[in-house]
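Once you scroll down, you'll see the structures, which are given as structure tokens.
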Structure 1
Amino acid sequence: MEWLIYIGAVVAALGLVGLVVSMLRVIKAKRAGLDDEALKQAVAAAIPLNMGAFALSAVGLMMVVVGIILA
């Protein structure tokens, strides 16, 4: 089950990359000096990416833990 650990680590890393991309989108929107409504829309557009990336990293970490337990 060593392969499950490596695959889980890659999945978790992809989730972390998604979280960083989501953060960068929100930071870019804040620095653009948008008005309140446009800023709300930009943050709302980043929320699905943020939640999906968080779920992906959680699944990856679960895969690592299961791989460690089964190893």
Structure 2
Amino acid sequence: MPSWFGDIGPYLNLGFQFAIAVCLGVALGYWLDMRLNTLPLFIILGLLLGGASGFLTLYRKVYPDRNKEKNEK
């Protein structure tokens, strides 16, 4: 087994995590729209919030050292 397999392991599920965040945001938005009869307001908000959450997860995973440097200062 190549040595770089251990290096990419933590990053293999990032796409899945991003997709789940977006899907959960849209699903919650759809549920709220059906309850409040406000189609498509909360679907769009859920898409935006899910996308932002997914990007934040990606950022924290790819750049963990930057977060540690800010906490140390």
Structure 3
Amino acid sequence: MHKSFYHYLLKYREEPPRDELAAFANNAFYDPAFPKSEDSYDVLSRYLEMEVDYMPSMGVFDDAWEKYEQDELIR
């Protein structure tokens, strides 16, 4: 079954976050405007670059996106 990026990202949530990926997942969870059903890299990266201030670097998103793509290929 295909998951949106948001639903994939939620598996990395943890309190307190031990790394940047967990912090990203936590922040996305608490962001009411996060595009929850989106699975387009361009749409998500544009949103994160233009609309949020919780990303320390877009490299965190890129790493998470790479994991998401790998996980989706396995399914």
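None of the figures in this text is laboratory data; all of them are computed from the coordinates on show. Quantities reported herein were computed from a predicted structural model and do not represent experimental measurements.
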Open item on the list: Matching task: 63 is the computed value of relative contact order in percent (Cα under 8 Å, 6 or more apart). Pick the structure from 1, 2, 3.
Closed with: 1
Task: Source structure (of 1, 2, 3) for helix-only ellipticity at 222 nm (-39500 (n - 2.57) for each DSSP H run of 4 or more, over all residues; to 500), computed value -26000 - done: 2
Open item on the list: Matching task: 51 is the computed value of volume of the Cα convex hull per residue in Å³. Pick the structure from 1, 2, 3.
Closed with: 1
